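In what follows, structures are represented as structure tokens.
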Structure I
Amino acid sequence: MAVHDRAAFVAISSRLIVELDDHLPEVEELIAHWLDMEKYLRLSAAIDRMGRYCHAVPQLVGPWADVLITHTELIHCAWETAAGQCAVATDPAVQAALKVLAEALVRAREAALWVAENKGRAR
């Protein structure tokens, strides 16, 4: 459901910025300690929360899709690497996927910051 109240746009975008800022260090911690199920479940819950925030603000749906896809690709790569009996944290493909996720998080953060600063006005 989209939000139409400008104060709500600011609040949601501001909360999303905090979540996005926290996400990469949490993902890096999971990759470093693959597979810690507590960390994995905590990240899954964070992804769900961020998705709800983004779906409430139309300007964030596109950047969110990018984050979600790159996050999924990273986790898939980590699973595949672990299945091949390789060290997940040092695998070049995992590190490359982590870099792509970091870039997507920056773009999503920039979009959320724009929404917060412009109180939900259309771009």
Structure II
Amino acid sequence: MQDLITLDDATAALDERQEEERLRKHVSETDTLRLADGGTAPPLTQPAEPGHLTWHQAHQDAEQFRADRQDAIHRAQQALQLIAENWPAVQDLAARSGTAYARDILDCLAPEARSLAQSLTTLA
């Protein structure tokens, strides 16, 4: 005798397949974004396709990547905004390059900040 399924079971199975397809698409789009950003990590879809990871888990990883990416973008924007707001100080330092004033400023900076200041003053 043929196994019959109820309409509710068929609807639930269809809903589940549609949700999995939505998750697959989102994870795939995130992989495309990671690649476009220059990412070299293995695709998020890789462990989910053979079933080593559920699509829900892969989706969570994709969401975490997107949240981390957005945080990094925001931090970079803030840092660049601070540089822009303080660009007159960089221009002043560039105009006084080689003076005691410039040496006094640079000598008190941490090595990373000193290197950045020297690079920026060549652009000012």
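Could you tell me which structure in I, II was used to calculate helix-only ellipticity at 222 nm (-39500 (n - 2.57) for each DSSP H run of 4 or more, over all residues; to 500) as -27500?
It traces back to I.
If distance in nm of label points 7 Å out along Cα→Cβ at positions 22 and 38 computes to 3.5, which of I, II did it come from? All intermediate terms of the calculation are to be shown ahead of the outcome.
Details: I: 1.6; II: 3.5.
Computed on structure II.
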query = From I, II, which structure was semi-axes √(5λ) of the Cα gyration tensor in Å = 30, 13, 11 calculated on?
reply = I
query = One of I, II was used to calculate mean count of other Cβ atoms within 10 Å over residues 62-69, giving 17.8; which?
reply = I
key: Which of I, II leads on distance in nm of label points 7 Å out along Cα→Cβ at positions 6 and 102, largest value   = II
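Which structure, out of I, II, was relative contact order in percent (Cα under 8 Å, 6 or more apart) calculated from, if the result is 42? Show your work: numbers first, answer last.
Details: I: 42; II: 18.
Considering all the candidates, the number was obtained from I.
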ask   = When distance in nm of label points 7 Å out along Cα→Cβ at positions 14 and 78 is calculated for each of the structures I, II, which structure yields the highest value?
value = II
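Each value in this text was obtained by applying a stated rule to the coordinates, not by laboratory testing. This one's a predicted model, so the numbers in the text were calculated from it and none came from an experiment. Cβ atoms are built from the backbone, for glycine too; each structure is taken alone.
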